[in-house]
Structure I
Amino acid sequence: MIVLLPPSETKAEGGDGVLDHAALGFPSLRGKRRAAAAALKRVPLREAPAVLKLGARNSHEARWNRELNSGPVLPAIERYIGVLYDGLDAASIEPEARAWIDEHVVIASALFGLLRASDRIPLYRLSGSTTLPGLSLKAHWRGGVAQAIAATGEWVLDARSEAYVALGAAPAGSAFLHVETAEGRALNHFNKHAKGVLVRALAESRADADSRADLLHWAAAHRVALEPRGDADLVLRV
């Protein structure tokens with residue numbers, strides 16, 4: 001089982017060491033990662049806030065992209081913070097559950113394509129909806145990311161946002177996760193938090209699911225309000 005998560009625009013600072021491209025998961029994406037980083041670095045610093053859609057308060061984040069190979073690194077699951085990652089709260093999870101996360105959680109990234117939770121990455125600023133001069137992120141990542149996911153041979157629970165699904169589809173038979181209220185209303189802020197809480201519950205129970213049916217069985221046993229939708233998808237009620 002793989003749980004595909006979106007990244008977060010909000011990132012924790014700090015870390016140690018520097019980026020080692022060869023140590024990152026999904027080595028088939030290595031060339032595309034270097035090409036994306038090169039395109040990002042070509043954006044003039046004076047133009048970067050506009051290209052990256054940064055405001056006055058966070059315009060300094062554009063400088064992160066100048067230090068991709070020299071800045072300190074953290075595991076991706078610790079680098080990304082924000083609503084979803086607050087719900088998961090990997091820093092407080094016990095070692096066995098953290099090992100489950102490292103094995104089963106994959107994070108989408110506009111810069112790196114796909115990351116294992118334990119992959120150590122620097123600070124950067126690039127979202128899936130950004131338009132880089134001379135590089136279409138959708139066209140750049142779509143084929144390689146889809147192939148890398150399929151090559152794992154694992155059943156996939158896709159909890160990504162639409163912007164990151166567009167950067168590479170999960171294989172046929174994967175389940176896309178929807179989050180809705182009991183009344184059927186889709187959510188935004190609480191959507192993200194609920195996904196994080198679900199991943200934490202999966203990790204703490206060391207869930208072993210190789211299909212939608214397996215995950216529904218797990219949900220029933222753990223009193224998680226997960227329901228089937230259509231032939232493949234799932235709905236989490238909150």
Structure II
Amino acid sequence: MPSLRHVIADDIRDKISTGRFKAGERLPSEAQLASGYEVSTATLRSALALLHGEGLVEKIHGKGNFVRHPLRRIAYVGGGLTPSTEPPADTALRISVRTTYLQAHGQLTGLLGVSASTPLTEFLCLSHVRECPYSLARIYVPRDLSPTGVPAESHCYEGVEAKLAELRPPLAELRERVSARPPTPGEAATLRISSALAVLAITRVATDRTGRVVEAALLVFPGDRADALFTTRHMTHEETSGL
């Protein structure tokens with residue numbers, strides 16, 4: 001026999017699929033829903049947690065529970081320097097950037113191959129479709145390769161990317177490590193996802209022809225709206241014989 005939380009989740013799910021609760025609409029308060037289903041608030045929240053995990057409902061702090069717009073998927077294309085997407089005509093992927101100056105510490109010293117306290121620049125990038133977060137990226141570059149005049153807050157990542165490319169020496173290698181894991185509490189809060197939803201985590205390290213690491217990036221994508229695409233090109237005999 002289904003538990004009460006599954007019965008309630010099934011009913012709300014049905015109301016969403018039939019349009020009684022529309023995309024973007026705020027659900028009745030948890031107290032109202034609990035009263036309507038004649039259950040405790042704890043049972044009601046347990047039912048909502050199932051819907052949060054499925055990506056059907058999201059809870060916005062201080063506002064309540066909302067029906068999510070249908071999620072489209074974006075693709076991270078391996079071997080590139082930035083995620084690549086194909087937005088539909090009626091939506092756009094917006095990326096906000098926050099620039100911070102800091103010193104290398106902890107994991108960053110190993111990723112960038114530098115000593116502690118080496119000056120770095122961090123670009124914190126958060127992408128959205130409508131109001132829904134789609135990715136979180138922390139990009140680190142040595143301070144001498146960081147462009148000047150970049151605003152602390154920006155909504156034009158393309159401009160920041162272009163300035164970074166101007167200062168970056170030719171790359172010799174781009175190494176990417178991909179893993180699936182639970183989100184950290186901070187990632188779950190920023191991306192507005194359930195802690196039970198797996199994220200796609202990509203660690204990207206770019207080196208130049210001298211072997212120097214010129215960029216390290218920590219990328220996080222919610223697993224219900226992102227794919228990673230990697231293409232391997234096999235060289236022909238004629239191409240390899242010319243090497």
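Results, tabulated for the structure shown:
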| quantity | calculated |
| --- | --- |
| Winner on distance in nm of label points 7 Å out along Cα→Cβ at positions 112 and 184 once structures I, II are ranked, highest first | I |
| Answer label among I, II for the case where mean projected area of the Cα convex hull in nm², for residues 56-103 alone, calculated from the coordinates, equals 6.4 | II |
| Parent structure of the calculated result 71, 47, 34, given that Cα extents along the principal axes in Å is the read-out and I, II the choices | II |
| helix-only ellipticity at 222 nm (-39500 (n - 2.57) for each DSSP H run of 4 or more, over all residues; to 500) from the coordinates reads -9500; which among I, II | I |
| Computed 27 for relative contact order in percent (Cα under 8 Å, 6 or more apart) - originating structure among I, II | I |
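None of the figures in this text is laboratory data; all of them are computed from the coordinates on show. Just so it is clear, the structure is predicted and the values come from calculations on it, not from any experiment. Cβ atoms are built from the backbone, for glycine too; each structure is taken alone.
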